[in-house]
Structure 1
Amino acid sequence: MSCTVRIPSPLRSYTAGAGTVAGAGGTVAEVLSDLERRFSGIRFRMVDEQNRIRPHIRLYVGTSEVKALSEPVGSGATVHVICALSGG
């Protein structure tokens, strides 16, 4: 299944500056693996060594927040990657 993935500014160095890229897969995990094949290193910025979504990252399929990488992604869906901001 194909989908659209919205990439936040802090991760666009992996996508040659593209804010929107195509993704493929039936689950969030499959979409992220597809991105990793094309944009080496991007998945590690979103998912840790225990295969968990990093605390500063939020993933959404449409308007629903992703709680597990096994969640489905329908054909034509939009996956949004959101990075938390911090500072002081």
Structure 2
Amino acid sequence: MICGTGVGISLAANKVKGIRACVCSEPYTAKLSKMHNNSNVLAFGARVVGSEMAKMITEEWLDAKYEGGRHQRRVDMLMEIENR
């Protein structure tokens, strides 16, 4: 998802049940958002990152795999909050 900064659109997306959106400005955060938080929506800002950086961010996010393990507890906690 894309908006000016990525913040507004990620906040809106996270209001939808089942969505774990993360706004990213560089590839490393995008990769870890998937690996550690099992993010399922990527957001970034059109006024923050250029097109080449957006491609790198997207590629890292798409290539990353959720690790589970010690991170599952956090994802479960997020899902519990969402289900209240």
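Read-outs: derived from the displayed coordinates by stated rules, not from any lab. The model shown is predicted, which means the values in this text are computed figures rather than measured ones. Cβ atoms are built from the backbone, for glycine too; each structure is taken alone.
Tabulated data
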{"item": "Test item: relative contact order in percent (Cα under 8 Å, 6 or more apart) calculated as 37, pick one of 1, 2", "result": "1"}
{"item": "Answer label among 1, 2 for the case where Cα Rg over 2.2 N^0.38 Å, calculated from the coordinates, equals 1.08", "result": "2"}
{"item": "Top of 1, 2 by FRET efficiency 1/(1 + (r/R0)^6) of positions 28 and 76 (r between Cβ atoms, R0 = 25 Å, to 0.05), largest first", "result": "1"}
{"item": "Identity of the structure behind -15000 (criterion: helix-only ellipticity at 222 nm (-39500 (n - 2.57) for each DSSP H run of 4 or more, over all residues; to 500), calculated), options 1, 2", "result": "2"}
